[in-house]
Structure 1
Amino acid sequence: MRTAIDLILRLDQDVFAAVWTSLTVAGWSVIFAALLGVPVGLSVAAHEFRGKRATITVLNTLMAMPTVVIGLIVYSLLSRQGLLGFWGLLFSRKAMIIGEVLLAGPIVANYTLSAVKAADFRIVPTALTLGASRLGAMVQLGREVRFGVVAAVIAGFGRVISEVGVAMMLGGNIRGFTRTMTTAIAVETSKGEFAFGLALGIVLIAVAFSINVLFHFAQESRP
């Protein structure tokens, strides 16, 4: 424990390279996941259409998809023999972001859908009656459930920053480039570097705690 704390306090290069990679990849992943998942969750919850039940079932299934399966699917697409192999993205941060967007997107969509279901169902009809466009009504609905949407984004971030399968398979755990906190913990601990893994574990817990504290204060400050 003393060695782990010392690694953190003296800003060990390998430790903070892994931290920076994790935060960068998780940050971009959750941004893109929110851009995809929030509109999907709002639309599915606010509209009645044929196949809605099946759509919700698919979203629930994708939410529970094992990370190694998502990693395997994206790997098969991005490998040299894959459909998208000409992009040359395998073992890069971009490949990791693609995989983690697929991982976090259904989570954000499902949490957003749940937030809309818990809201007043008259929001959209009332906005339309008052002259708002369909898009304007959806924007108003989004404003009403904004804290539920924030919770959805935070849940997505927590999912991607703590996963190992996608990061390992698509990033390759390249030191200083695609090595994240979780992949570094898995690899270094297996090599007997317990202090290094513990240092990253402490930072990972601190990041998760800080994000939840910020969300708590955001909820407390709501009008």
Structure 2
Amino acid sequence: MKCLIVDDNQMARMAMRQLVGQVQMLELVAECSDAMEAYNFLNSDQIDLLLLDIEMPGMTGIELTKKLGNKKSLIIFTTAKTDYAVEAFELNVVDYLVKPVNISRFLQAVEKAKEALDSNKQEVKIEAQQFVFVKDNGILKKLNVDDILYLEAMGDYVKVHTAQKFHVLHSTLKSIEEKLPPNKFLRIHRSYIVSLQKIDFIQDGIINIGKASVPVAETYKSSLNKRLNLL
């Protein structure tokens, strides 16, 4: 994957460069010291993965992401603060790394990006409400709808999570939402749809499903409360 590091801090760029250098699948194409430089670079060069700092003078990483719109590369935010996590969810970035970033956490984020980029899985058609077929490496694999825990939007891709693994589909969350059985699934966030029957518990606006924690956006709380079978 061709990647671009964007950070106004020279030491931070060096640290990220060292992480990139340890991952064979990554090719560092360039480094930018501010968002405007990155914007100009991305208008003339194709990049697969953007390792983007958030707090920079002038244009922030979040502002750059919004400006790139649908043309943006896959993005991993890198920041010294956790304050922007919710907004990162809204922007459908691949991941959100808090500095200093260790190699294990970095690899986890890169794998998520690779899964999205290399995916040749086609959009799923959930017409029969019992199962779907997912194209994986040229093989059509059957996936029971009842095995789906939740769905996560990642730009132009959707990650379908089950207890055993996840599948990445080249589609939009809205497109898949329209084909899911509405009695079993509910949109609870711009980036998430959950299986109602798989919810373990809800605490402080967070839905817990198995080992995963999924945020509930304020605009969806009312519809969620109406669907819960409260005693």
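No lab work stands behind these numbers, since they all come straight from the coordinates. Predicted model only: the values in this text are computed from it and were never measured. Cβ atoms are built from the backbone, for glycine too; each structure is taken alone.
Points worth noting:
- Each of 1, 2 could give distance in nm of label points 7 Å out along Cα→Cβ at positions 12 and 196, but the derived value 0.7 comes from 1.
- Test item: distance in nm of label points 7 Å out along Cα→Cβ at positions 52 and 76 calculated as 1.5, pick one of 1, 2: 2
- Structure responsible for 18.8, with mean count of other Cβ atoms within 10 Å over residues 4-11 calculated and labels 1, 2 on offer: 2
- Test item: helix-only ellipticity at 222 nm (-39500 (n - 2.57) for each DSSP H run of 4 or more, over all residues; to 500) calculated as -8000, pick one of 1, 2: 2
- Top of 1, 2 by relative contact order in percent (Cα under 8 Å, 6 or more apart), largest first: 1
- Identity of the structure behind 1.0 (criterion: distance in nm of label points 7 Å out along Cα→Cβ at positions 180 and 204, calculated), options 1, 2: 1
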